[in-house]
Structure 1
Amino acid sequence: MKSLQVEIWSDVVCPWCYIGKRRFEAALAAFEHRDEVEVRWRSFQLDPDAPQTSEKTIAEMLAGKYGMSLERAAAANAHVSKLAAQEGLEYHLELAHPANTFNAHRLIHFAEHYGLQDAMKERLMRAYFTEGQRVGEIETLVRLASEVGLDAEEARTVLAADTYADKVRADERKAHLLGITGVPFFVINEKYGISGAQPREVFAKALEQVWSETHPLIIIGAGTDEESACEGDSCAVPSRQTPGVEIQ
């Protein structure tokens with residue numbers, strides 16, 4: 001088992017989750033002990049009752065859900081798209097259509113079985129936010145699975161049944177027990193939680209802090225020779241000559 005375990009609850013249709021993914025990845029890439037960090041994606045549905053697919057646009061969905069005008073919804077989409085661009089992401093929210101993501105989360109668990117969980121998560125998010133693909137439709141999911149290296153027919157069989165549904169529900173139950181009500185949400189070593197798409201500096205600091213706490217430095221020989229070290233801006237000058245060393 002690796003030293004640090006990072007669990008990330010998110011939804012594939014959550015714009016802040018994709019931004020948070022990039023910011024966390026940037027922090028992890030710069031982390032000295034990144035090879036000792038295991039990342040696992042956990043399921044979270046923002047709207048469990050959403051239809052499999054919808055003809056509504058994101059702006060129309062936001063306007064109806066929050067009682068805002070289409071203009072204000074479009075402005076909100078433009079704002080989050082601008083922030084996404086700063087992380088190297090290209091959002092085309094005018095192309096996206098709301099979808100039920102339960103099957104997408106099952107597919108991510110299926111991909112984990114083959115070590116392709118992150119690749120599947122990334123492909124689903126790019127399909128939704130950049131390409132406007134309908135990630136609630138089975139045929140779309142099967143095609144995306146094959147694009148990351150999964151067997152298309154096996155993926156179809158998984159999606160036709162309720163395979164991995166128990167894992168999705170288990171993730172959602174754990175989120176409830178942890179008090180997670182919004183995503184993205186990052187949990188490190190089941191002890192430290194980070195809510196939201198925080199700046200990469202926050203993730204970097206968290207990784208360093210948890211690493212330090214789980215790998216404390218053990219001082220050997222402390223206090224055995226008080227004259228052999230400097231502290232602050234002063235040094236103690238030895239009053240005796242070190243044996244075997246001639247001082248000119």
Structure 2
Amino acid sequence: MVTRRLCNPPVAPMNPYEPSQFPRGEAPDQVNRRQRSELAETIRRFLREELTAFELDNKLTEFRDSTDSAVRFVADAAWYHYDDCKDHLVALSKAEWDYFQRLLLLLESDRVVHTVAERRWHWSQLVAGLALVVFVLIALRTGWGYHLLLVAAPLGLVSIGIAHLRRTQDVASPYEAITFPFESFEDLRGAYAAARFRKVRYPRHLHSRQIRSPLLAVWFTGLMYALWLLLAPVALACQAFPLRITQTRVTTA
């Protein structure tokens with residue numbers, strides 16, 4: 001999925017597919033048909049270009065405290081596909097549009113969402129820890145100063161490489177991009193049949209729509225990586241901690 005977020009992150013986990021307000025196992029799990037219908041209509045209005053990004057953002061807020069796990073999940077997932085720094089109409093790729101159709105299917109079905117998080121160790125944490133130790137030893141030997149930026153930059157490349165590796169290994173299934181949040185094609189077909197859901201075709205005019213110009217997008221990307229290189233010790237310190245792995249399951253209520 002394409003992340004559009006540039007500012008104002010919610011008080012939520014970094015995983016875009018994880019509900020934010022209730023700790024796992026503490027939220028009551030029930031189907032709130034009224035809220036599901038209201039949220040589905042809100043999203044459809046956004047997809048029909050009847051709501052702007054700012055209007056959608058305001059409306060999603062009321063759904064994030066829902067006792068319905070599917071409502072919380074969809075409200076949080078949608079947040080990663082618009083920009084709350086610049087108001088705009090819907091601007092989604094074909095893959096994102098299809099993902100929103102599956103989110104609508106989830107709301108119209110009787111499915112609920114279960115997300116389980118656990119901490120795991122990975123060899124990349126050892127690499128991050130060693131790189132951080134190298135930085136600290138050099139700093140202790142040479143003293144603190146602007147010269148450490150020259151040390152941080154190559155270590156930042158190590159951190160970026162670790163992040164890229166983790167992203168490529170974070171895909172549970174080769175079909176995840178076209179079935180998530182459903183676990184398999186069988187689950188997806190079952191939800192379609194039970195809800196009698198009809199998918200809306202991707203509007204052709206959205207293919208060329210952009211929130212920002214390509215030049216500005218390159219600028220923001222370059223700025224992000226520049227800060228990453230300069231703040232490499234901070235990134236490496238975070239990467240040295242155990243990985244937080246989340247697994248999302250959509251099941252019948």
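Please state which of the structures 1, 2 yields 67, 40, 32 when Cα extents along the principal axes in Å is computed from it.
Values: 1: 87, 43, 34; 2: 67, 40, 32.
Of the options listed, only 2 reproduces it.
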(message) As an exercise: helix-only ellipticity at 222 nm (-39500 (n - 2.57) for each DSSP H run of 4 or more, over all residues; to 500), calculated from one structure in 1, 2, equals -16500. Which structure is it?
(response) 2
(request) For structures 1, 2, calculate mean count of other Cβ atoms within 10 Å over residues 67-74 and state which one comes out highest. (result) 2
(request) Compare Cα Rg over 2.2 N^0.38 Å, for residues 83-218 alone across structures 1, 2 and report the one with the greatest value. (result) 2
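All of the numbers you see were taken from the coordinates with simple rules; none came from a lab. Because the structure is predicted, anything quoted here is derived from the model rather than measured. Cβ atoms are built from the backbone, for glycine too; each structure is taken alone.
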